[in-house]
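Presented below are the structures under discussion, each in the form of C-alpha cells.
Read-outs throughout are calculated quantities, based only on the coordinates presented, and are distinct from any laboratory measurement. In this text the structure is predicted, and so the values were computed from the model without any measurement. Cβ atoms are built from the backbone, for glycine too; each structure is taken alone.
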Structure I
Amino acid sequence: MKRTLTLSLAVLVLAAFASAGAITLDVKEHTLANGMKILMIPKPGVPRVVCHIYFKVGSINEKPGITGIAHVHEHMMFKGTRMMGVTDYDKDTAIDRQIDEVMDQIYREKYWKADGGDKAKLAALQKKADELIASEKQYVIKDDLWGLYMKNGGTGLNASTGNENTGYYVTLPTNKVELQMLLESDRMMAAYFREFYSEKDVIMEERRLSENGPGFFFNEQVSAAFYAASPYHWEVVGWMDDLKKMTKADLIEFHNKYYVPNNAVAIYVGDFDPAQILALAEKYFGRVPKGPDIEPIRTYEPPQYGEKRMNGEGPGPTGLQIMFHAPWAGQPDAAPLSILASILGSGGGGMRGGRGGSGGTGRLNKILVQEKQLAVNASASSRAQWYVGAFQFSASPRLDKGVTPEDLEKEIWAEIEKIKKDGVTADEIQKAKNRNEANFIRSLGSTSGLAGSVGRAELHRGWKSILSDLEDLKKVSNDDIKRVAAKYFVKDNSLTAVYKRKMGR
C-alpha cells in the first residue's frame, strides 16, 4: 500500500518567519509495499539532493552482553558487500571463514574459562589469526563506498549512532541519487562484515581515548546510576567488556533483525522530481524483503522512590550536577520543562533530545555567576527522548572564593523553591518561547538540518510532531511551570553528583 501526502504547515525558514510569520513545509510521503517509508521535500534551485536514511535502532535496542553493538554495526556498514569493497569475493570469504573459526577458539579459551585460558595456546591462536587477517588485506578495497560517492560528486558521507536511531548521510547531484539507492539497498540486503575484528579494535581504541578525558568514568557512572533499569543505562559506545567479547555472529543477528525496510525511513531534500525519486525507490528499496515486526523496548525507567547521591574525585574540573527524571518526548509536561530550561539556562532546553546551552544569559547564570559571584558557570537543560526524560542543573563553583559544590547545591534548591511558589515572569516566558521558536527555525534552515529533523521524527511519532511540539511550547503558562517544578523537582526524583578535582589519579 502506498500513499502520497502534501501538507502546507507553518514554520520553516528564519527569513520568512521574520517577515510573514508563516512558512510552507511541503513533505511528500510514500510507503513501499515492504513497509519502508520514503519522505521527500522538494527545494528547487541547486541540482543537488541531501540523501539520508534512518533506521529505528540505537543503543536502547541492545542488551547486557552486546552493549555498543549499534555503534559497532554503523562502522561495519562501511566494510562492503558482495559487490563492494572487495576484489575477489570468493577468496576473501574463504579467508574470512577461517578467521572466524580461529577467533571463536580464542574467545572460548580466553573468555569462557575462569582462569583466562591457556596463555601459550592463546598466543599460538592469535598468531594464526593475525596471519589470516594480514592475508585478507590483498582482497579488500579500502574506503570503496566513499570512493564511489566521490567519483560521482558525492559530499558529506557520514553516519551516526544515537540512543534511539542510526543514520547514514550523503549529498549527491540530482542525477546521481540512483547511486545512493543502489548502494544503500545493497548494504541493507547484503552487508558483509569483513575486517570485523580489526575494526572492533579501532572502536575499543575510540573508547580508550574517551576514557582518558577527565571525568569520563564518573560521568558514565552518573548516567548508569540515574537510569537504573531502562536501556539508557549504558552509553552509546557500550561497556568495554562487551566490546571485547562481542562476536561477528552477534553483529549478523543484530543486522538481520533491525536493518530491514519496515524499520527504515529514507528522506530526500533538494532539487528533484518526486515521481522520479519514487520510481527509483520502488526499483531499489522495493526489492528488499520485509522483516518481522520489531517490538518496542520493554523496560521503561521506573519511579525512583529515593534520593540518589554520588561523589567522585579526579583530574576533571570541580562541578555539580542535579538531575531529575522527567517526561519523555510528546508527553504534556515536556513543553513546560523545556521552557523552564530555556529561562534558567538560556539554552532552549529542547524537546527533541537537545541538552540546552551554556546558560550565559539565563537566570541561574545571572544569579550565581554575575550577582552572587559563587559560580564560574551555571545552567539548566531539559532533554526529552523517546522513552525517558531528564532535567539537569549544572554548575562549577568559584574555588578562588572557597565556594564548594555543596554551596551551589543549596543555592539551586533555593531557586527551585522560589519557582515552585512564584513561577517565572511573563517576560521570561515570552523570551523563552521566542528563543525556542527561533532555534527550531534555524535548525531547519539547511537542507541537511531539515532532512535530519524530519527523518528522525518520522521514526517515532511521525514528522508532524516537530510542528506540534512547537505549538505545545507556545501554549506554556506560568501555572504550567509552577506545576511541573512542584511535580518533578523533589528529592526522591533526583540524583546529585558532586565531582572534585584531585590531581595525581
Structure II
Amino acid sequence: MGLRRALFLIHRWLGIAGCLLVLAWFSSGVVMLYVPFPQLEPAARLAGLAPLGRPALGLSPAAAAALCPGPVRALRLNRVAGEPVYHVGDGGGWCSISAVDGRRLVVDGETAARQAAVFAGQGAVPAGEAIPRDQWTVYRSYDPHRPLYRFALDDAAGRVLHVSSTTGEVVLASSRAERGWSWVGTVLHWIYFTPLRAHAGLWRDLVLWLSAACLAASLSGLWLGIQRLRLKKPYGGGRASPYRGWKYGHHLLGLGGGVFAATWLFSGWLSLSPFGWAAGGVPTMDESAVLAGGPLQPVLDREALAAALAAAGEVREVVWGQFQGRGYAELHGPREHRRIDGTGRDFPPPTLAELGAAARQLDPAPLVEAARLDEADTYYYNQPLPVVRIRFAGPDAVSYYLDPESGSLRRRVDAADRRHRWLFSALHRLDFPPLASSGLGREILVQALSLAGAGLAASACLLAWRRLRRGRGEA
C-alpha cells in the first residue's frame, strides 16, 4: 500500500469517526467566546459577604493561625452565617476558626443555608443537599471544599449556590443561563461530563487521543486536498478539483480552512501538554514564600484589628500578606481597599529596587531588567495593571511579574510558558499581537474561522453519512 492510499484511508475513516466531534468543538468554541464556564468572580464573591462591622474578636489572627496544623500560607477573616471566622490555608486546604471563641468551625446544612441566604440577599433559601461533586464543580480547585452544599434559589435568574463544607463560604454561584449555555459551550468542548471528569487521568487521556485522531484526519485531508488540486493542468471542463457535489464543497472548504482547522486542532491537543510539551510555567508556593520572606506572620493584635475595622468604612473581608518579612493586612469592601501594617497605618509599597532585590532570591541568573509596566506585554495580558516585570538571563530567561503595591507574585513566565503562549494561546485563541488588542476585529476573525471549520466538519459528516449508508464497498 502506497503512502497516498494509506493517507486516504486514514482521512476517510478517522473523518467518519471524528467529524461530529470536530463539528461540536468548533460550534462550542464560538459559544465559549461569550459564555465562560460558571465561576464565582472575586467582585461577586466580595459582594456576597456580610459586612464585618465591629466584630467581637476573642482572639488575634496569629492566635487563630496557631490553632491550625501545617504551615500558614494564607489567612482571611470574614463572616460566616453571622459569625466572624478566620480561614487559615496551608496551600492544600483550609482550617476555619471562630474569631469569637477559637473553636473549629463545623459547617452543617443549617450553617450553609444561612450563609447562602446572606449571599443571595434573602431571608432564607430552599432546602439544599450535600453533594460530592456535580456538573459545575468538576475542577480540582473545589476539592478542599468537598462535600459541597448545593442550594437552588427560587429567583428569576435561576441561581444555584454551592457552599463549602470546610469554610462555610459560597464558592460558586451560577445562573440558569450560564449553565444552559455551558452545556453547548464548555461542557461539550472539553467533554466535561461529571462521571468522566471525576477521573482526571482517564478524562485527560481520552481527550488527548481523540484530539490526536482528529488532528491526523485533518492533516491527511489537507495533504490530499493539496495533492488533488490542479491549477496549471486542470481537470476536464477546466475544473481545479476532480470532485463534484458535496465532495467538491468539502474539497474547497478543506483548502480554504484546512490550515486553520489543523493548527486549531494541534493547539487544542497541546493544551493537554502531551509528553510535557508546552506546559505553561506557574508560580510555585515556594517562590511565593521566598518573596514573603518566610512563613506568614499575621500582623495586628486583637485590639489593633478591632480598631482598624472600627475606623474603616464598610469592610467585608480582611486578607493577610507579607513581603520580605514585612506583614500587612488588606481591608476589602465595596468601596474600601486599603493595605495597613501592624500599627494600623498605611503599608508603604515596596520600591522597585526592593522588588528587584527580592526577586534575585528566586533566580541565580543575572538580572536583566526591573521595570514597572502600565500596559500589557506579550506574555502578561488580560490581567491587572500596573505590574512590575523582573527579567533574568539564563537558559529559561525567566520573568517574574510582581504586584507593585504588595510585592506578591502574580505570574511567572519561563521557556515552557512562552512555548505555551505561542503554540496554544496564539494558535487556538488568535490572541497574538496585534490581534490581541484589536477587540472586535479579533472576535469577528475568530467567529469567521470557527464557522468555516464548522462548515468543513459539517460537510465531512454529510459525506460520512452517505458513505455509511452505502454499506460496505470499495475502500
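Given a computed value of 15.6 for mean count of other Cβ atoms within 10 Å over residues 213-220, which structure among I, II does it belong to?
Considering all the candidates, the number was obtained from I.
Computing Cα Rg over 2.2 N^0.38 Å, for residues 77-308 alone gives 1.20 for which of I, II?
On the way: I: 1.20; II: 1.53.
Corresponding structure: I.
When Cα extents along the principal axes in Å, for residues 181-260 alone is computed for each of I, II, which one produces 56, 25, 17?
II
Looking just at FRET efficiency 1/(1 + (r/R0)^6) of positions 229 and 325 (r between Cβ atoms, R0 = 30 Å, to 0.05), which of the labels I, II belongs to the structure with the highest value?
I
Taking 13.3 as the value of Kirkwood radius over Cα pairs in Å, for residues 301-340 alone derived from one of the structures shown (I, II), identify that structure. Intermediate values should be presented prior to the final figure.
On the way: I: 13.3; II: 10.5.
Working through the options, I get structure I.
For distance in nm of label points 7 Å out along Cα→Cβ at positions 197 and 413, which of I, II scores largest?
I
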